[in-house]
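Some structures are shown below for you to check.
Throughout, read-outs are computed from the coordinates displayed, never taken from laboratory work. Note that this is a predicted model, so its numbers are computed, not measured. Cβ atoms are built from the backbone, for glycine too; each structure is taken alone.
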Structure I
Amino acid sequence: MTSQDQNRVKIFDTTLRDGEQCPGASMNLEEKLRVAEVLAQMGVDIIEAGFPIASNGDFEAVNLIAKQIKGPTICGLARSGRQDIDRAAEALKPAERKRIHVFIATSPLHMRVKLQMTPEQVLETVASSVAHARRFTDDVEWSCEDGTRSEFDFLCRCIEAALKSGARTINVPDTVGYAVPAEFGSLIRRLIERVPGLDQATVSTHCHNDLGLAVANSLAGVANGARQVECTVNGIGERAGNAALEEIVMALRVRHDVAPFATGVKSELITKASRLVSGITGMVVQPNKAIVGANAFAHEAGIHQDGVLKDAQTYEIMTPESIGLNKSKLVMGKHSGRHAFRKKLDELGLAVGDNAMNEAFRRFKDLADRKKDVYDEDIVALVDEEMSRAADRVHFVSLGVVCGSKGPQTAELELEIDGAVRKTTASGSGPVDATFNAIKSLVPHRGTLQLYQVHAVTEGTDAQAQVTVRLSEDGKSVNGQGADIDTLVASARAYVNALNKLMVKREKTAPPAMAMGAGS
């Protein structure tokens, strides 16, 4: 192995598996494919596309991504039972490069309480599960769930059993975000020194952020011999989330002097990926979030502004362009034509079909008539919304609202339902409530509102509002998004978008709920 190979860190993206387990971050089939396409463009090494045994929807997503995404290895997660592994293997069949990721808990607490298995039973299961997965692919990854709270000697025995059974990658997860960097780095180093053959395999990290240390722990793991990092876009994931892909990639790029490692990720696509995942999941990136937050390259303090104006490097350790945050070279407005609009979409890296393009252009012209300056963010919001509506049965047509401090608040709504335009008027305890009541009147459903969230796409009083609505029905949750210069119209669009997704979920059946444990 060359020194260059030894210093190459694989990026294992689990946005579509662990990231999607974050409450409310559920994605539909088309949305998962869009995220996978961007991850492939970025050059991530492995895409963990889902947990095929969890539901028919997860199986379909892994299978579709395996069929359509070329370049990265496509991975499916499985517990240690044969049924899980067989289901993952079936879903991954079409992939040009496939990986089965098998896991079982190894900490005393998890073995006793969750698995109700003895250490010897767990050890036997490690060997048999990896051997079974090897029947379907040479690329098998094994994970010790709750690895950082496992007894060291037992952990070594389990890893040795996994290696002897054919695992090529050994993942050591900090499943509950318990470790600190010095401790986690030491654990990786000690395992490589102790376990025979581990120095010839790929050691991976999968760190959760419960103490805010997921990225620091992952980097400590790399410094001590790990050569794969499992992470998610924007750091989304269960509880406090996972190590953030963008922070890992840029830390290794900016601090190459002290961390002489490289990834294959095209960092210029980081902003695109961040915006896509944020838009689809409805999880707005906090302004002070490292790398991709709105304030990451903003300077308000006078001394900072003076320094940046003289030399950006005084306060910027990376350029906005290095993460794809490019200043627009093409100013858009009401006189811009279709060709300029298409060129702008290309500049923003947005691939749009003809139908979505036509509707997005129509809405852009309408927006430009009402808004003096149309920013890149405005166009991204419009296009993202149109791309998620291709197969909708219900479409927003128009909305008129009467509101104010005296009331009553009423909404007059028009929707196109299965090709027919229908109208209604409804009242409520506010303009948003009246609008949603009108939608319920035209499209009766049992869905309950779990989240209503509004944020401004850009600055100014004429900024577009981007609204996220989460609906839940029979234990299934979906997110809908809508954007418009009128907050109430954006709210109606978001609710209708969520309702369409709920209709699709209704038509799909899934196996009974299961305790997922989620591996890493």
Structure II
Amino acid sequence: MKGMSAWNEDDWIVAIAVVVLALFLGLGAKIAVQREPEFAGHPKGLYMLFFAEMWERFSFYGMKALLIFYLTKHWLFGDGEGQVILASYGALVYITPVLGGYLADRYLGQRKAVVFGALLLATGHSLMAVEGDGGQGDPTINVFWGALAFIIVGSGFLKANISVMVGQLYKRTDIRRDGAYTIFYMGINLGAAIGTILVGYLGETIGWGWGFGLAGIGMLAGLVVFVLGKGALLGAGEAPAPLSGAREWSFYAIGLGAVAVVWLLIQYQQVIQGLLLVSGLALLGYVLYESFKLPKEPRERMFAILFLISLNPLFWGLFEQAGGSMNLYTDRYVERAGVPASMFQSINSVYIILLAPLFAALWLKLGKSGREPSAPAKFGLALAQMGLANLALVWGAQAFGLAAMTPVVFVFLYYLLATTGELCLSPVGLSAMNRLAPKFLASLIMGAWFYMTAVGQFIAGKIGEATGGHGGEMSKAKLLEIYEMFGWVSIGAAVAVLLVSPIVKRWMHLDTLSDDEPEPQVLGAQPELRPA
């Protein structure tokens, strides 16, 4: 048996990873068996969803921190190709919640959809540990495409539905809602921070399979927490009507069929752009069709939802440079003192863990005094901060010269501004979607929110591709030029959003929000399809 004194750095990292997994799994199980209905002022179910989502994000972001390097260093794709694949993966991850949300709304219920999604994710992350010899001629690359397909579809069943379940724990008029989503967002980023540090380090220093394998274990831990915490959910996320076993399994078969389709799509990225356009128009048409069947106030709330959703592509197109061009930039052009570049992906998550409680308290304090910015105003602030993040990196790099390595402080400043922007948009958007959408469209609207995030992911890939070109290496000068241009575009968009935000706020009709909705016949929905 190896003595403690003989352990090297890699041994300690593996041991720390095991301890972290055990501690958080134990904490989640402890809360699950407590009898009290609330914990720290919120329903206990919030914390079960917190832990389940934390582990899902541990696996997802841990894998994502490595993916651009895995694509360029193991499978030997060029920078441009690698970023387009990364963006296509990200886009499909955020498209599939439309399918998962629809099936959950109408048939499965959110809880069963989340369990199914977690099983697909665990399968996908396990397959990611199969490395092969590398290079695009290695037939093992087909296992890699399959792993991505399982992760993509699994995310589609889990991501939107677990976010909807958070909202189901509260009344629509409960002032704790935005705070609850911010706490939930902390769970996302706690998992992301630990995942990017541990998975990224193991993958870059010991071996790709070690990093991806740990991500798979994290996903299984999330599934265990979610199953143990069923009682804490108090019936949230159950199916709208009982299903026969055969019918239920038919919906799972649809999910497995989607894996096969995505396996093909992820290999032919040029098809995804057309898919985004066609499916986006179809989704917009369906949402408008349902909107115009609603009475005036719910209809205008749907218009407010569409306005907020439409801002996603620009924000996420810039924000999601983190996993692509910003990751490569940090690897090649930043003075990072030997720290693996993938570990810098944890900065954003660490900032959120530190700042999310402050933002939650700030919104609550301003809300009680009637001075809280509206959701559209917060979105405008988010775009302004994302633009400033780009400009701060550009100006910092230019101040030290293109030939010099960029001081790491500007990477931290970039992520700080991007993070404060994210906190003004993402948890606020999740809350607004759940709060404003009619109950019979709750998961579909959440899916639409993630769909427009998918468009942003694809735009991020196109921006990243432009910095190096198809098959080429990323140009530092070109990246800074593009970052500066989009920085000013984002700030200009922020000004426009802030100007129209009072109009959009009126569309939200917050003063007449109620937990009671009109009968389904008024809404144009079938009674048996409306979630309980």
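Kindly point out which one of I, II the value 34, 28, 23 was derived from, the read-out being semi-axes √(5λ) of the Cα gyration tensor in Å.
Checking each candidate, the match is II.
Still on this structure, please answer the following. If mean count of other Cβ atoms within 10 Å over residues 183-190 is calculated from each of I, II, which structure is the one that comes out at 24.2?
It traces back to II.
Another question, then. Which structure, out of I, II, was Cα extents along the principal axes in Å, for residues 271-414 alone calculated from, if the result is 54, 45, 31?
I
When log10 I(q)/I(0) by the Debye sum over Cα atoms at q = 0.13 Å⁻¹, for residues 127-222 alone is computed for each of I, II, which one produces -0.61?
That value comes from structure II.
Comparing relative contact order in percent (Cα under 8 Å, 6 or more apart) across I, II, which structure shows the greatest value?
Top value of relative contact order in percent (Cα under 8 Å, 6 or more apart), among I, II, belongs to structure II.
While we're on this one: Please compute mean count of other Cβ atoms within 10 Å over residues 95-102 for structures I, II and give me the label with the greatest value.
By mean count of other Cβ atoms within 10 Å over residues 95-102, the leading structure of I, II is II.
helix-only ellipticity at 222 nm (-39500 (n - 2.57) for each DSSP H run of 4 or more, over all residues; to 500) was computed and gave -12000; which structure, I, II, did it come from?
Label of the source structure: I.
Moving on to the next point. Of the structures labelled I, II, one was used to calculate mean count of other Cβ atoms within 10 Å over residues 103-110, giving 21.9. Name it.
Computed on structure I.
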